[in-house]
Structure 1
Amino acid sequence: MEIKEFESLKTLIQLISYCFALTSNTLLIFLIVTKSPKKMGTYRSLMCYFCIISLIFTTLDVIVKPNIYSRESAFFMMMDLRNRMLPRYIEECLMSVLCGCCGMAIYGIAIHFVYRYFALERQGRLRFFKGAYQIFWFFIPIFGCLNWTFIAGYFFAMNPISTGYIAPMIEEMYNISINDAAYSAAVFWPPNEQGVVEFHWRSGLGLINLVTSMSLSLSVVIYTGVKSLKKIKQLLGRLESKFSKNLQMQLYKALVAQTLIPVLFIFIPFGILFTCPLFLIDCEFLSAPITVIYAVYPALDPLPCLFFVDNYRNFIAGLFSKNKKKIAKVSVVTDDCISKNIYSQR
């Protein structure tokens, strides 16, 4: 595919993803506020918070219009500064914050799984998500954003070594002069002034930070996800009500989907992108898919809740159904069951 064709396709996908993410996340916030059981308590605030993270993510993505690329011992995010109205330093700052949004998202995912596990565990630990504790949980994704923004703006900042290494790639792949581009790049094995390849420790330290933060979040997701699935299976074995078992299966499917989406769209592709250049493994073939994945993820994130939670799905179906009384009745029963079976504490 020609670069112009890819750029046009990428821009179209980013715009479609933005519109879809804006619609789905705004709709989910509305449903959380108006259709959730009151006993969900703090979880409603957390869910709205996660939606806001996705909205910030997708808005910055459509503004920056990044290209993510990897070749040889480098990976980078690049933006075209031509036909832009803002000063260069602001554009560079926006790109760094966009990188930070990925860090914010992965920590938000981890918090989501911790809450779900505490709710299923039913040992009173949800008290740690109430009152002043809530501020702590809300700050964790902000810390993740600040950390990744710092990595992009300091460890992977524009510098002569990185510029000399990736400038030919940018000109070859995107037909853009390095003077018309801003980037955040990790270059692990650049040649020195004598042409001898040396390890670039600044990029290496940035990678250590990235991998550590991703590993921490992924470990939390896997641990609490597996424990939650075991709890749901135990509940399915004890419950006699057919409706209660059906509700638990809804949560089981939602949890599986909420695990697979970030793992398949964030942790695996970006883990490969970050680590392969360190070992001089060329993963250039991932560049275009990851650029698209980065734009699409905020649109996919709210889908499990919208699709698997009866309260929300029934309301959406009711917008297109004439039999609204039946749907409203099911929604009321679902509200009561969720309140009694999921969010009550012993």
Structure 2
Amino acid sequence: MARSLYTSRLNLRAFRPEDAPDIVAGLSDFETTRWLGRAPHPYRMSDAMAFLERSMTSDLVWAIEDARGFAGMIGMVGELGYWISPHARGYGYVFEAAHLLVARHFADPRVLDLAAGYFIGNGASARILHRLGFQPDGAPDKRLSVAWGSLRPHQPLRLSRSDWAARAVPRLITDRLEITPLKSSDAGAFHRLVTLPEVGRMLQIFPADWALPEAQGFVARAAWQAARPCRLALRREGRLIGSIGIGLGDCPHLFYFLDPAHSGQGLMGEALASFIAWLESFWGLRQLQARVFTDNPASRHLLEKAGFRHTGSGRGQSAQRDRSASDWEMCYTAPDPVFHCP
């Protein structure tokens, strides 16, 4: 089971044996089980123990926990599903948890869509799913409700990658910057900046003779798809002055650059703080890594101010250097949030 994920108010964690009484308490309420497919009513301790046996080692099912403790569950076993305990209703917890898991689902660039659905009459669930961007996937059907002991009218839904990407477009605003997706019209400015020797030799993949058509193709491929790798533009007064992004994995590499004409003003520190906060809230990412050439101590200092620590040294490559050069390995781990009761 993956480590805990956090939203601003919630901890999504692996189930534990001691959750059984809370599961029974939550699912003993018919107003909860009537809208679920597989939960029986009445719900007994034996049902909870059977559920825990299946779920405690799964990386597809999560316990929802707020400041007061257990609050429900959410999972993606074939489709998105969830329930919330009666005492935790009315705080928007389901949407908060679901938004995080949907974003993580689509972070995989190979994923195309996600299924969900609701029993007809469950207006609260319908509103949550439509807010996330789910659309009807055909006409209503009928599905078994174990609690009712019969087939009940049900609306299947589906969320496509394109619909999610359109709904989840990032637009981060700092005091002096706007951080948004790259556009095709950015290719010229992007090309000019990464082929500047003072910029390109601190990066890995852009050679000094990189051609503009290659830059145009690169920027087109970097268009926002709500997936990783992810690269965004740093804009000041509407002009592209740099870029920031991350790679793949649960601890992805961070990469960035800034127009030297705008350096020394604290702009990249501003961008880093906003971008890291967005990574935590959008994808639940709590660890990052970066590599900085040792002849770029200003970049190391910038990362340390953002919360990175030096974890090792090695050698790195740049397409604008004749040979490998010594570098620093840097790592960021977000502190666990302090939850407050609603």
Structure 3
Amino acid sequence: MDEQQAAEFTGRVLTDTAAAATTVLAAFGDRLGLFKDLAAHGPATSAQLAGRTGLSERYVREWLGGMYAAGYVTYEESDRRYTLPAEHVPTLATEPGPAFFGGLHQELLGAVQRYDEVLGAFRVGGGVHAEHLHPDVAAGTSRFTAQWHRNLLVQDWLPRVPETEAKLRAGGHVADVGCGAGLAVIALAGEYPDATFVGYDVSAAAIETARRNAKQDGVEDRVRFETCDAAAGLPEQFDVITTFDVVHDAVDPLGLLHSIREGLRPGGRYLCLDINCSADPAENVGPIAALLYGFSLLYCMTTSLAEDGAGLGTLGLPEPALRDLATRAGFSAVGRVAMDNPFNSLYELTR
């Protein structure tokens, strides 16, 4: 054994373990509005920040100490005030922004709360049903993906698929499968006023949230949301169907793709966003891959296996796997859209 390498690895594990604790503290700061207060109202002592947010000073003081130790905030000893640097604001306080992590932290902490059931699944199989996950999983997922729908979907992704976008501008009929809180449908409805939209999801709670969001954004006249298991078939046909990080979660991904193919009108287009990963596990390395494998065990894979599903997992739909499923489902063409995104790949499929 190389003693130096062993010592370095111990240090690495210490750093990773400290990062886990830091994530918990950062999630507290997000949920309690501490980061956003520091961003909006400037430096504060623990007493000032507690007063501004209506929280217990002793807890705020301990939280600030932890965030300073981690380098998330700075500290001025002369006046005992803590500052959220301007460079840290986009990641910790600007919601929804392209760099915001608050939703991801909420999602992760929510998923971890069912870790004991996942441990049990290691021994006996099965998994944790999506309806049994902590509510923070759905809420955090919606908050994290909001940055895609608000900052990338209309501004970047759709211009890369001009034939699909043309169908939207021409007033096409559009479905978003696995719509969650309806953010993609709402963003599209705001940009393409002549099109009509339907959002489908197996979760009745998600559908109710989507309806509230649509009403709040004033697009309820052109969108509707329905509870539906799309893998069993779609009730009507569409010019465009979309899924955003849905297929790798599916209980029956082949059935889902077949339903989507059958749900497209002749010449229809299917826009599929999924995880940017490799079919070779040796290439799925680094912090993003490690994070996604964690989410797979705690969320994506386990919820599929809980229903005796395929259990693809978060990194289970690389391009070759999607092409195979799409061919078996009857699609005539699969095109990977050129874009640089560390988390996701975008595909345009033709009926």
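Every number here is computed from the coordinates shown, using simple stated rules; none is lab data. Here the structure is a predicted model, which is why all the values come from computation and not from measurement. Cβ atoms are built from the backbone, for glycine too; each structure is taken alone.
A few points about this structure:
- Comparing distance in nm of label points 7 Å out along Cα→Cβ at positions 63 and 263 across structures 1, 2, 3, the highest value is found for 2.
- Entry that produces -24000 once helix-only ellipticity at 222 nm (-39500 (n - 2.57) for each DSSP H run of 4 or more, over all residues; to 500) is calculated, selected from 1, 2, 3: 1
- Comparison across structures 1, 2, 3 (criterion: mean count of other Cβ atoms within 10 Å over residues 135-142) gives the highest value for 3.
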